[in-house]
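A.B. asks: These are the structures, in structure tokens.
Bear in mind these aren't lab numbers, they're just calculated from the coordinates by the rules spelled out. Just so you know, these numbers come straight off a predicted model, no measurement behind them.
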Structure P
Amino acid sequence: MTRADLADAVHRSVGLSRSESADLVESVLAHMCDALSDGENVKISGFGSFILRDKGERIGRNPKTGVEVPIAPRRVLTFRASQSMRQQIIKVDD
């Protein structure tokens, strides 16, 4: 699903114009990005949570040469689906 798909869904279900729908989708995504950039987690009830995690430094290995290389500490973004979303996905697969 793309931003355009989301904007089209908003246009069909809410009745806003196509440009207003696209602006709304962009605004929501921008707010989410701003919150994540500020170190906040984002929770969308009934959908899931975007969670920031700090990973420490560790030793990795180049698979081609086998040489050990230190991997710098970094921040990663993970997504955890809500229980209701998981149940809905499982129903579709049955």
Structure Q
Amino acid sequence: MSSNDKARAMDADTAARIMIRPYVTERTFEMVESEAKICFIVSRTATKHEIADAIKTLYGKTARDVNTARTIYGKKAFVQFENAEVARDLATDIGML
């Protein structure tokens, strides 16, 4: 199955299970403007490709890059977008700003 097939195969329920919630701190709030990134708490088993597909399915935005880190708060995904405007619009839509 190619990555394009995986993107088409993801439904909203699967995407919602992957993306648990936005993670908002002073640092992650500043990342929206300075690095065009939004941080999310995601499912512990989610891969970077699944996270990117879930962003596309749930929010209609294309992730440029996804980095993950396991922390005491759960698995964090730092999702980078094309520019700060796209990140700012999404952050506003999900209630971060």
Structure R
Amino acid sequence: MACIDVDSLAQYERDAAEGRADALYNLGLAYSTGQGVSVDLVAAHKWFNLAAVRGVEAAKGWRNQLAAEMAPAQIAEAQKLAREWLNVCRA
């Protein structure tokens, strides 16, 4: 996997705000591996969940793998954050 720099991360965030599935997936990868950001399983799960909703099959596998390593409260928080993100982006 290539190293994700700050500029790329910022671009992924802009693209994610537009609902681009590839950007959502790339943010999940960044947060799950610590590329350009600190590892954050809750954030990674959120981004993979959003990418999965938009049809990225690989995101489903990553999300499920992360969920196996997370506490139920962390998964619930990730799902809550994903719902909040969807509500903001639809507004």
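A.B. asks: P, Q, R: which one has relative contact order in percent (Cα under 8 Å, 6 or more apart), as calculated, at 31?
C.D. replies: Q
A.B. asks: Among the shown structures P, Q, R, from which was the value 18, 16, 12 of semi-axes √(5λ) of the Cα gyration tensor in Å calculated?
C.D. replies: It must be structure R, since only it matches.
A.B. asks: Given a value of 1.17 for Cα Rg over 2.2 N^0.38 Å, for residues 12-59 alone, point me to the structure among P, Q, R it was derived from.
C.D. replies: Working: P: 1.61; Q: 1.17; R: 0.98.
Of the structures listed, the value fits Q.
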